[in-house]
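Below you'll find a set of structures to go through.
Read the figures in this text as sums done on the coordinates, not as results from a lab. Because the structure is a prediction, the values reported are computed rather than measured. Cβ atoms are built from the backbone, for glycine too; each structure is taken alone.
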Structure P
Amino acid sequence: MIFIFTALYPEAKPLIKIFGLKKRTDRTRFQQFVPEDYIKLMAGDNDGARDESGEKRIRPEIVLTVTGVGPVNAAAVVSSVLTEYDASHSDQLLSFGTAAALHKQQWEEKRETLFLLNKLLDQNTDRCFYPDMLVRTSIPEASAVTGSVVLTERAVRFLDMAAEDYDLYDMEAAAVYQAGVFYVGPHQMSFLRVVTDSGISANVSDVRTLAQHVSDSVERNVEQILDYVEKLRLISFGEKKRVDILGDLEKKTVEKVIRDAHFSKVMQDQFIQYVKYGTLSGINWMAEVEKLYESGVLPTVDKRTGKKVLDVVRNVISE
């Protein structure tokens, strides 16, 4: 499953069109768009779409959500959506939107260019985050500062020196990362930004013109975006297929351990291999995992502690 988050509707508009998405009318706090067949299925009384408790359990292949502007909106909506759809180790999150060029001298060469973000700085906390760059793509990379206010031309002059090691400025990326990492790994999150300006003039008042400029800039990069989303879809499909030999309870346990142990991508791969081998060999690895929860080893605080969990499972499998 692919989760796409944008801050503004004009950013989402070209993607909604190209993916053929329809708006969910049962959403009031934020706008959300899904495939039309998913809406029809959810509207019906299909018993196959429900779990044992009667709750609907099917998930669409793609969900696009408009979060609203700023880090608070972004974090709140990302958490809400990933919780609702029960994000798992096989899902991919794409934060997509527009950004400002931080350095005037680079503005012309970056204008309307699509970038893949490799480093995110939260301006409010001065913390840096590094998404794992696992997707092979020709999209150029850039670093970004995430702030809480709209970047003005005056502020750009200050940041040109204060953030000389960064390329772009946006208002959501670092917040999306920090909220998303509670549900998925760094290797499951991607951040794409189209450069639309180098700071907004203080006297700009024509919102409609700005909105059209944003949509046009996204439209010019839509083929690259479509290609990137297709790569994410294939990765998601491959991850889901890897655990198909497991039963529903085993799959849920695997996803829970991966989330609670803060496994890196490499550790996830190792854990799944151990679990698959244990399942095929008739080894009760789930009992050992249950002991880890009872003893307080799980959940862990970071992936360094999570390595102990991996070692325990490996020892059980290799005995």
Structure Q
Amino acid sequence: MGQAVQRRQAIGWLFLVTLVWGGTFVWMKEVLNAADSYLTTWHLASVVAFMIVIRFTIGVISLSIFNKNARSGLKDIDAWNGGLVLGLLLWAGFLTQMLAIDEITPAVSAFLTSLYVVFTALIGLVLRKHPLSGTLVVGILLATLGAGFIDGPPQISWGWAELITVFSAFIFAVHIVATDVITKRVDPVRLTMTSFIVVISASVFTLLISLLLSPAGSPSIGDLFSLLFHWDIVLWLFLLGFLGSFIAILLLNIYQRFLHPVHAAIIYAFEPVWATIYALFVGLNEFTFWLFVGGGLLLLGNLIVESRPNQITDASEE
């Protein structure tokens, strides 16, 4: 298969990933709101850690059922080494992102998370691994502006939730760069399996520490498991686990390696568009014409980047 065909396929599949990940911002918000309504006491860290455990357990089960090659990764030391790095980055990114989204809207979370476009470019420059062409710089600027104006001119009051979300964006940028390196050396399907197990293990540890340090009257482990008897909780977690983890991260691991990491990040910047649209449908956002402004800038940025594929390839190979 030619390189041009691989690139086109990668762009299409990663665009599909943004469709799914845009929904995860709403699903995370909805599952936390639902959990809050069912629990008589509340401890955010415990609830978030528990949700991540269940989410990635669903991902592991789905991967085991639909891809037999994934289980062979359990015997592959290279898959474990790579999975450890990617898994810890995913754990840190999702943990901080989900802790913060309890306090902010899905649209704000999606915009701040999309700052990984800028962070990915900066990391590549610092490491001198991924030089930037003029085309990529234009794409970065348009993608960042587009993400920022999806819900109107950015009006962000900087609190702990916003700052933590920006930190999660940096973590996801590191994950994008690390994925580029590791998936070119290790089978991406096996890597997905081991990284999911690392996320689960780290989240179980986080949950245990959180339960031990939580104040008296906080939810017990039994209270947390009781949430799984509510259909809406199960629905949101299934969407997060099956679509947001199994489908999206597997596709990311398979196809991102065919693109420059910054090009991939620019595609991922479509997440705020879908997050805002999904939030409109469930009443978490109000419609404004800025959706078309932001979405148009993002689309323009991607079209410009795709119009000069040779510049992108050359820059990544310098």
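Can you tell which of P, Q yields 40 when relative contact order in percent (Cα under 8 Å, 6 or more apart) is derived from it? Clearly, the read-out refers to Q. When mean count of other Cβ atoms within 10 Å over residues 64-71 is computed across structures P, Q, the figure 14.2 traces back to Q. Out of P, Q, which one gives -14000 for helix-only ellipticity at 222 nm (-39500 (n - 2.57) for each DSSP H run of 4 or more, over all residues; to 500) as computed from the coordinates? Answer for the origin of the read-out: P. Each of P, Q could give Rg and Dmax of the Cα atoms in Å, for residues 144-295 alone, but the derived value 22.2, 70 comes from P. Name the one structure among P, Q that Cα extents along the principal axes in Å of 59, 51, 32 was derived from. Among P, Q, the structure yielding 59, 51, 32 for Cα extents along the principal axes in Å is Q. A value of 3.3 was computed for distance in nm of label points 7 Å out along Cα→Cβ at positions 168 and 216; which of P, Q is the source structure? Clearly, the read-out refers to Q. So mean count of other Cβ atoms within 10 Å over residues 104-111, computed for just one structure, reads 25.8; which one of P, Q is that? Value 25.8 for mean count of other Cβ atoms within 10 Å over residues 104-111 corresponds to Q out of P, Q.
Please state which of the structures P, Q yields 2.5 when distance in nm of label points 7 Å out along Cα→Cβ at positions 88 and 112 is computed from it. Value 2.5 for distance in nm of label points 7 Å out along Cα→Cβ at positions 88 and 112 corresponds to Q out of P, Q.
Which structure, out of P, Q, was distance in nm of label points 7 Å out along Cα→Cβ at positions 192 and 232 calculated from, if the result is 3.1? For distance in nm of label points 7 Å out along Cα→Cβ at positions 192 and 232, the value 3.1 is produced by structure Q.
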